[in-house]
Structure 1
């Protein structure tokens, strides 16, 4: 990391005006994200990537489908510093970023406050899971906040007490837009299975698209069975494998097909899902 900081130093300085920026403009966007430059994850994913013009697959997916579908409801689950929700525009949408790590909330609020659609962005501070309204533990590293999880993996992590909510409970408290598209991004460090177990509403919607991190090792650590989670998604949605920093979708119809893209039973990827094929944004290609 230190070598890369030195290597990209001139580019970072030219792009952000500082080698330790506390706010960055996203690539191909006028929107900005506030961050802690001492957070190594934030520096790598936001400072260096934005200086190099790199846009992650979830960011591409989020903005493209928000633009194409004009959804009434957008859910950014595991918002971190908010680079996904900050990348989009919400003239007719309600955007709900959800983040459990209390350390990140001040930065999220600053990012929201500067967004042109700030009044249509409602940040939820909680841990998403399969039980609503209970106190839970969140374990996180102050120097790599992207690894915050309800599962204690050790390594001298800090612990914070947070409230666990189900997505069903969160969505129920919002205006009912069941007949309108829903766009979702989810990255909760292996808790995706627990979060979707508490989101039956998603599987009942006629128009829903999403992208979620799918890591078999982290899912098992959170006591979720990866195959069961995939099959549940596959029963309701068309499921696709995505490719890093690309707009390509590979249809995946069987669990064995998905495992071919990992190493044995170990797999780390982003899966996209659609309730209907016509909801796929035209900027994305099926291969």
Structure 2
């Protein structure tokens, strides 16, 4: 099988690339931004020479929200997806697995029911708008050239290799290891999904061989809050750390997801619990 991982030097792309390379029957090409920078106007010309019609492409490239939620990031992400689409329309690859984001449902929007793939999009950020626009553009392009398309909407992904150290399991553990104070916004009890990177990799491998096409939320169906993270850290690592709170800048909003679709596609995949995921992340990060 021929695979191309675009964004292979990033957190998710690097893990996916390494996992696919294990199978000697796979021909796997990793493309980093140093090799092909899709944010440059004519970069699609270089990518054209790499992508083949029998390729399965895992598209992980993009500007992260942690680097700024502004119009500049929005425009850069659209340039990246537009260059990518130019390649698709020319080469017509077999299949594309695209990493979007659960941010399209609105980071600070209150959904009264469980969020599933039929929940209306409620873009509240430039990052979320950029991801949803990318979904729409990719869907149209893939329909035109009859390329299979899987759109993944993950919540916060954590694990060793995540260098953003954002507000969540990875960032909290990094602060604990560095003996820094962990700041909680408000009372820290808003519900969120946190998915361990190894689960993402396993599901992507399953989807490369699946007949499924369309949108799927990469969620376990189990929600945690930010105080849960600090509790797991205290129970899992032999390090003293301090936790303090700051007033919220926005209203408290819970996000609770339905995992029905992903479980049907993966035959009831067993997700890593927050407790186990943090322990494995600690073992990896504490030795570095």
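Read-outs: derived from the displayed coordinates by stated rules, not from any lab. All of these numbers come straight from a predicted model, not from anything done at the bench. Cβ atoms are built from the backbone, for glycine too; each structure is taken alone.
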| said: Tell me which structure, out of 1, 2, gives 21.4 once mean count of other Cβ atoms within 10 Å over residues 216-223 is calculated. | reply: 2
| query | Given that Rg and Dmax of the Cα atoms in Å, for residues 128-247 alone, derived from a single structure, equals 15.2, 46, which label among 1, 2 identifies that structure? | reply | 1
| query | Taking distance in nm of label points 7 Å out along Cα→Cβ at positions 48 and 80 from the coordinates of each of 1, 2, which one would give 1.3? | reply | 1
| Read-out FRET efficiency 1/(1 + (r/R0)^6) of positions 64 and 224 (r between Cβ atoms, R0 = 30 Å, to 0.05), computed value 0.60, structure in 1, 2 | 1
| Comparison of 1, 2 - label where Rg/Rh (Cα atoms, Kirkwood Rh) is highest | 2
| remark: From the coordinates of one of 1, 2, helix-only ellipticity at 222 nm (-39500 (n - 2.57) for each DSSP H run of 4 or more, over all residues; to 500) came out at -7000; that one is structure 1
| query | Here mean count of other Cβ atoms within 10 Å over residues 40-47 was calculated and came to 21.0; which of the structures 1, 2 was it taken from? | reply | 1
